[in-house]
Structure I
Amino acid sequence: MLKTWLPALTGMCCLALGPGVMAIYGFFVQPLSQEFGVGAAVINAGPVALLLVPAFLGALIGKWADRLPVRNILLVGAGLGMAALLAIGYAPTLLWAALGFLGFSLGMALYGPVVVNGMLVKLYPGREARALALAAIGISVAAVILPPLVGGLMAHFNWRQVLQILAVGMLIALWIVILAGTPRGVVGTANTRDAPLAGAFYRTKAFWLIGLCMALGLNVMIVLSVAYPPFFIGRGFSVAEAGWFLSLGGLAGLVGKSCLAWWGDVVRHWAKWLVAGLLVMQIVGLGLLYTATDAWEVVVALALQGFANGAFIPMHPYLNSRYFDAGINSQVTGAQMPLFLPLGLTGAPLAGYVYDRTGSYDVVLLALAAALAVAALLVARLPAAQVPRLQ
């Protein structure tokens with residue numbers, strides 16, 4: 001049983017120590033602002049690199065993931081990403097730190113969702129939801145563990161030392177699990193027909209609707225990961241309390257992914273309505289958070305939003321698996337990444353600009369709720385779920 005799901009567990013670790021690291025980005029905003037003498041808007045631009053790299057290289061990385069040994073891609077990506085984080089810890093200037101984060105973004109793209117999820121869709125036909133949810137649980141595990149860990153480390157070390165400790169520890173963990181749990185050679189499917197399928201997905205309505213919906217939903221999560229710590233501190237909570245709030249949201253996300261793993265494959269024919277429901281649940285959570293004043297109200301809001309966020313994260317490859325052949329899932333997902341750019345390039349910097357001008361993220365929460373509403377409308381326009389043979 002364990003051997004059967006070992007690749008999914010490997011994916012869990014890769015996503016925990018890749019996208020999951022964004023759960024602690026907000027803790028470094030203020031130290032870097034003070035160190036380099038810039039505003040939050042500048043530091044908040046860091047996550048833009050997480051979108052620029054996949055946007056420009058996603059299609060190429062997706063093609064590699066469909067044609068080259070996945071284990072090699074993951075090992076190279078982990079090494080590059082952690083080396084870049086280590087370099088940021090020694091950065092003498094903001095430019096050096098920015099280049100380091102760009103290197104981390106490139107490494108994470110190589111051991112992140114495009115490669116991992118493409119591998120899982122191929123390895124677990126008919127069980128995609130369970131495999132993808134298990135892997136995505138890693139992001140929630142990171143959100144539960146990393147914020148309190150980083151909060152504790154920053155109480156005893158400066159931000160540079162904390163980053164160096166994390167980089168070395170994560171590199172060791174990633175290489176061990178990748179070597180132990182990733183199949184050797186090229187991961188393929190019995191029905192892969194790359195030649196006639198490649199490129200045809202651009203002509204389908206589903207490609208654009210799924211890409212735009214996921215671009216809005218996942219970019220909202222990136223902005224929130226940056227905004228949450230200052231938002232809670234601005235509402236009168238301590239840094240330690242902010243860390244525990246984020247940990248609670250991560251725990252709720254873990255529950256959401258677990259529920260998806262349990263019944264996601266059962267509702268595969270209603271996948272688009274599942275996604276729409278999760279987006280509406282996130283909107284309700286943001287509304288409750290906007291009006292929250294006491295800790296218990298924040299807990300309720302984050303429990304609701306965290307659950308929906310957690311179940312939503314695996315939806316990108318899952319929806320693609322319902323509309324496109326598994327043999328090109330990585331290519332389709334990679335080709336959709338440029339659609340993440342408009343909100344990705346403007347979301348976090350604009351949120352930081354609003355914070356610099358107003359001293360709070362209240363207006364940002366309302367704008368993000370509106371973006372989620374648009375995403376729900378887009379996914380509702382998808383045709384009935386099926387896997388067409390594109391010619």
Structure II
Amino acid sequence: MRIFFLSFMILALAEAQSIHQLIQYSIKKHPSLKSIEHRLSAMDERIEKTQKWENPDLSFTINDIQFRKPLGRTAERMQYQAVNFKQKFPWFGKRKASKKVAQEEKRVVFHTLKSAQVTLAYNIRIASYTIKELESRIDILNKYKHLAKQNIELFTKYIATDTMSHTDSVNAELSLSNIEIRLEKYKSILKTQKEKLNYLVQKRVKKISNVLKINKPKSLRYYLSHMKKNPQYHMKLAKHKVAMANKNLIDMEKNPDPYVKVGYFNRTIFPDYATISVGVSLPIYGTEALNSEIAQKEALASQSESIDYKSFLESEIRTNYVKLTETYRIYNIIQHKSLPQLNHMLELSATAIEEGASLLTYTNTLEQKLTLEEERISIIAEFVRTKAKLLSLIGVI
């Protein structure tokens with residue numbers, strides 16, 4: 001029997017996984033991350049593409065087709081067949097500037113991937129903590145359900161039927177019914193949270209090994225000092241660099257790329273000849289200047305976005321840190337002050353039942369303790385969820 005029990009415990013522990021393990025597995029398997037990884041991989045080809053020249057133009061010309069004799073090619077010197085080749089040459093450092101734009105765009109995609117990983121890890125933590133909270137609530141309710149039944153039986157046993165308070169008995173039964181109703185609600189929510197976690201992790205999760213617990217919070221300075229590790233903030237900065245690199249490239253468009261056109265002309269009864277043309281497009285309508293002004297304003301807009309996000313990030317960290325320290329203080333009040341007092345009251349009420357005291361007092365005290373126990377679980381869960389939020393704000397996966 002002992003061997004069987006030990007084997008069962010080992011199997012249960014083997015099936016249980018930590019939140020860290022779930023996060024690591026999900027980061028490797030989740031399709032939403034895979035899609036960003038593919039986009040990131042494609043950026044290497046985009047960078048390489050910027051170093052390629054534009055495709056040349058190749059054309060074939062038949063000149064001077066006489067309507068009276070369309071197939072005749074000996075009527076005059078102007079009748080020829082020609083092959084023309086035209087190639088534009090990138091100039092003024094435009095290829096280097098295009099490569100810079102593509103490299104900065106790759107950094108945006110990279111930080112998008114990191115941001116998605118942080119968000120996924122945060123959502124897994126939140127779902128896992130909610131599951132552990134609900135499991136703890138269910139355990140507490142089951143324990144109090146057993147206590148309630150036990151004391152109803154004890155009351156019936158020790159108090160004579162003719163002196164039993166009907167009101168006390170009904171109140172105790174109603175309290176038991178309320179516990180059973182809450183149990184069913186928690187079980188239903190637990191199922192939905194498990195399904196959510198299964199999607200986030202991309203596999204069925206049977207058991208989470210982590211235990212909900214509270215520890216002393218780190219200082220606010222710690223979180224603020226790690227604020228710049230937030231991948232969303234880095235993405236905003238990268239977008240500003242893209243805008244600046246794009247403006248630099250657009251400024252170069254004021255200098256048009258030259259092109260060379262070479263043609264070979266064939267004539268049936270006259271000598272063949274070749275032509276060479278060199279040309280550029282003329283930037284005379286002010287389009288390039290307008291494009292440069294647009295790019296400048298877009299760069300300023302992206303810079304403002306990064307500054308605004310930094311302020312928002314600091315505000316979020318400070319707000320959540322206040323919430324974290326508040327839950328920590330409330331937990332200590334419940335754990336070290338309120339619960340010991342209620343435990344003592346409950347012991348006195350339980351002893352009084354055997355001496356013929358009213359069951360109503362015990363039931364009310366039991367309900368108060370149950371409410372406080374649930375509040376304690378709720379506070380612990382709120383603490384770890386807030387801590388998870390702070391971790392996501394400083395970019396922790």
Structure III
Amino acid sequence: MEKNLPYSRALWGLLLAFAATAVASISLQNILIWPTVILFFFAHWKSKQKITWPRGLFAWATLAFTASFFLGALWGVDPANSFRTVFKYLTILLPLPIGAMALGWKEIRKLLLFFTYGAAFCALVGIGKHFFLHEDRISSFSGDKMVFGGMLMAALLFQILFLKDEPWMPWHWVSLASLGWALLLTQTRGAWVGFVAGAAQLLWKLQRKWLLAGAGLLVLCYFLLPPALHERIRSIFDVSMTYSRSNPYGNASQSRLLIWAAGWYMIEDHPWGVGQGNVEKLFPQYRPPVLPEPTEPHLHDNFLQICAQNGWIGLGVYLFWIACYYWTAWRFKPRDIFSGNLNRALLCVFSGVLVWGLTEYTFSHQFMNVQFFLLGLQACLWKNQPDSAETV
């Protein structure tokens with residue numbers, strides 16, 4: 001953090017507090033992140049210091065991705081309903097002010113440590129609730145169990161990096177065990193698969209010998225898990241669907257397949273998008289008869305949900321945003337080993353979230369705050385490395 005910037009200590013304290021409590025509560029997220037951004041702007045205005053905004057393709061793609069939500073709301077079926085909730089997507093712009101902060105890789109590392117510490121604490125509380133309050137699928141202090149699983153997935157990937165860097169630290173091992181155990185107890189299958197995908201990429205970069213050990217540990221854990229989790233794991237591979245001309249939905253082994261079919265029919269009828277907040281409103285018109293729920297808040301798939309609410313143009317912008325991210329992250333040239341590993345860990349978390357997003361809409365408010373906070377830190381890492389391939 002820039003020492004000559006007014007309120008730099010307060011800014012740093014707010015960032016640490018947000019990182020430590022991000023997994024715990026959506027309310028704390030909102031209480032902490034927006035004052036941080038406002039204080040950042042006020043400090044620069046008071047000191048008359050110029051803000052060095054992130055630049056480059058990914059920054060412009062992020063702006064375009066944000067705009068696609070507002071455009072989808074404008075040309076959707078009920079703009080008034082859309083604009084009641086679409087403003088939460090301004091969170092997507094958080095990489096820009098956070099990326100503009102003068103944070104070195106040591107400060108970014110500390111923020112990620114606080115994030116994993118906070119996640120590990122929530123994990124231990126969740127494990128306690130499982131055994132003492134008999135919760136089958138644990139959640140954090142606030143928020144959904146599936147969102148909790150995604151956050152634990154991200155924290156667990158960062159914990160692998162810290163364990164590689166400091167294997168002698170006992171807290172890293174305790175944190176790794178608690179995060180992994182809690183991730184299992186959320187029973188969030190998409191986050192499980194996302195973690196495996198992200199961990200494979202990360203270990204291939206950090207320590208390829210650990211890949212075999214990790215695969216063996218996964219196999220061993222399967223045989224040690226209780227029957228309920230066995231069934232949950234086996235259900236990942238149980239994919240089947242029957243339909244006919246008279247019944248285009250038919251039946252399916254998993255309800256998400258029917259939800260995706262309904263989403264596809266909605267997209268066919270509304271190629272320009274229905275607008276934010278209107279998927280749930282229109283879903284009863286496309287609801288498969290065998291689904292017990294009268295409606296669904298989202299389509300449990302990032303690509304389908306964005307296409308349904310923002311239209312085919314919005315989906316194209318989303319794919320462009322993903323391509324710009326990977327292009328920028330892969331071209332990053334660090335000046336030291338750890339900043340390179342830090343960039344790779346952030347990239348692997350992004351990949352894990354993409355995989356998780358195949359079965360979940362990850363742009364829920366609580367997780368979106370975390371994802372774009374992490375992207376802001378990565379943008380800061382890119383910007384403050386003079387040897388990087390691109391000034392972001």
Re mean projected area of the Cα convex hull in nm²: value 37.2 computed from one entry in I, II, III; matching entry is structure II
Structure with the greatest value (metric mean count of other Cβ atoms within 10 Å over residues 133-140, set I, II, III): I
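Coordinate-derived values only; no laboratory data. Just so it is clear, the model here is predicted, and its values are computed rather than measured. Cβ atoms are built from the backbone, for glycine too; each structure is taken alone.
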